[in-house]
1. Looking at structures P, Q, which one was helix-only ellipticity at 222 nm (-39500 (n - 2.57) for each DSSP H run of 4 or more, over all residues; to 500) calculated from, given that it came out as -14500?
2. On mean count of other Cβ atoms within 10 Å over residues 35-42, which of the structures labelled P, Q is highest?
3. Taking distance in nm of label points 7 Å out along Cα→Cβ at positions 163 and 227 from the coordinates of each of P, Q, which one would give 3.1?
4. Which of the displayed structures (P, Q) returns the greatest value of relative contact order in percent (Cα under 8 Å, 6 or more apart) on calculation?
Structure P
Amino acid sequence: MLKGAERGVLAIADISGYTGFLAGSELEHAQDVLRDLIQTVVGKQRPLLRLAKLEGDAAFSYALTESPDGSALLDTLEASYFAFRRRLESIRRATSCDCNACVLIPNLNLKFVAHYGEFVRERLFGVEELTGTDVIVVHRLLKNDVVESKGFSGYALLTDALLQAARLNPEPLGLVEHHQAYESIGEVVGWVHDLEPRWQREQELRRVRVTAKDQFDVVEADIPASASEVWAYVTDPARRADYVPGVERVDEVPVDGRRGVGTTNHCVHGAGVSLEEVLDWRPYDYFTLKNTMQGGTWITTEELQETPDGTHVTIRFQRPRAGKDRAWMQVAMPMMRPMYEASLDRLAALIRDQASELASTA
């Protein structure tokens, strides 16, 4: 029986320059490089985007959602691009081989196209296939003149339909409008996110990370979910009230239309309000917050480390430098620690309950 139409994000990660790379390289070595890079990209997209299938030098993925989280989607695309660039550099540095495949590695780059719309999922010969007009649209988007008209080599082309569904404002994000006409489809309005400057900024940004030698105290827990799933919970203000004791809501003030360094969160709990400022932001590895409430200020780094059974979460509290701040931490930490521990326990239970519900309805 044909399933009904569903709505969600459709995305393709495509390794550009691969045709020339393959034509000028030894086939076996070139395929090894492609496999390595595709695995790196797909790994960083989970679980926000689910792999539909591999299509040569591209990975077609999707996410079922009526209301996409635009900030999380941009984080995922950028994290995939950064991982690709790091892996590309690692492969280049790790080999002393002078074959054509290794010589041509620097010519490779990565682009994304993403759309929002309807599609049908059905199984054909044991394989899940996505069909529908919007599936055709996202594939047609791979043929565009962004490189020629905009000069961007590594980029994400997002359709206007996706921006509207994800409530993303292109102006503060610095997205560039792009129009592309296709036979039988007509003109598609999109917005281009140049990833090269983001990659340069990622390399230049100052790290603000509380390490073991800097810590005043530490709280740890194991969460039965991937690092990207845990990241989605602990960084999305709308989800905070679901597992943090006493929190009624969190009012987020993003920078340039998305979460990241400089974002502030006003955490409302009963009659009190605390302020969080993001000092460092490395999806899906760690983030650092400056926390302020009546009486004191403290800095924490929350690290996510994937394990065979899920993700190990480590929250490190920075040792204050000033004597008066250390005295305040000595008094406050015995009260704050149980709250942090309870939050992680509740988050683990929430994720287990949701997994059980999904299993029972599958």
Structure Q
Amino acid sequence: MSLTMAMKKPVFLLLIVSGLISCSNKDGGPDVSGIKVTLVVSRFDEAFFGMDTTNIDKSIQVLNRNYPQFLQPFLQTIVGVNDAAGIKTFFRLHKTIFDSAQKKFKNFEPVKKDLENAFRHVKFYFPSYKLPTQIIPIVGPMNSIDDMAKMTNGDYNPDFVGPDFLGISLQFYLGKDFPFYNADYFINNVAPLYRSRRFDSEYITADAMKVISDDLFPDKSNTMSLIDQMIEKGKRWWLIDKFLPDTPDSVKTGYTQKQLQWCEENEGLIWSYIIKNEDLHTINPVTIQTYIGEAPFTQGFSQEYSPGNIGSWIGWQIVKRFATNNAALTPAELMAAPAKQILEEAKYKPK
């Protein structure tokens, strides 16, 4: 049975008005202005693509002196080259990508400020967590999905953490209309259009917080049941909400405003459909992928309005109800709570 016809279509004018309200977190978050966080931006991208390729050996020596802990991992792990010829080839093929990134990110100060504010929230909730002190923008390869960093839950992210640094792959933040993203090869091998529409600067900090939350609480739920995975994903969205209280929900979830509006208007029907048509305790990978995997929409729901990964959104709503009912819990305690306890104590019965 499909709920496509049963769902209530959002009214366009209401969508505009309520979307502006519902897509922003109304909590405002704690006052973190007194928390000191200072990030240093190390423009590895500029240093690499500014080198003299007619004297590659000397240029690499200079890069190695300035980035002693980063150059070799970049060349060997990210780019996959280990000789002068390979470096020259990568340089030649990616110089135009770097030039496009420079047009968009020559002034990196706005990104730095957003990250510093997010890190203040991380430090507020987890004062013992060792935050990165360096931001290292790069321009790396973009030939397959594996050119993004893989998190513990299997999701791919353009940001990545290393010893005392946060790396940002600028080649995946050039704007949804960047021509390379619309090429057939890129769509088929790297990211379909519903994914690459999020390849823009406004998503950098949200992506970074997903990496940080994954570092804080590695997601080991991939062998769990459907409902357990939904709630575990929901925990991470709840945590990102804490780190980014003023960021629109559309940016944190990756949904469009229309998709968010549709979810909010049909929350009860979505949950009702899932519990009537699925075994919440199934470990069937196809079923689980249907509800928590990346997709342009969720099967069984409106192709026009439903987002993919709808199970994570429902899990998020369950976790929010649990958090409201257990306001004394710290974020660390909530993240440690078993999914079964969260489901039982949330008493989730949306209308």
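Quick note: the coordinates plus some simple rules give every number you see, no bench work behind them. Since the structure is predicted, the reported quantities are computational estimates derived from the model, not experimental observations. Cβ atoms are built from the backbone, for glycine too; each structure is taken alone.
1. Working: P: -12000; Q: -14500.
Computing helix-only ellipticity at 222 nm (-39500 (n - 2.57) for each DSSP H run of 4 or more, over all residues; to 500) on every structure in P, Q gives -14500 only for Q.
2. Values: P: 17.1; Q: 13.4.
Top value of mean count of other Cβ atoms within 10 Å over residues 35-42, among P, Q, belongs to structure P.
3. Values: P: 3.1; Q: 4.5.
Working through the options, I get structure P.
4. Details: P: 14; Q: 20.
Greatest value across P, Q: structure Q.
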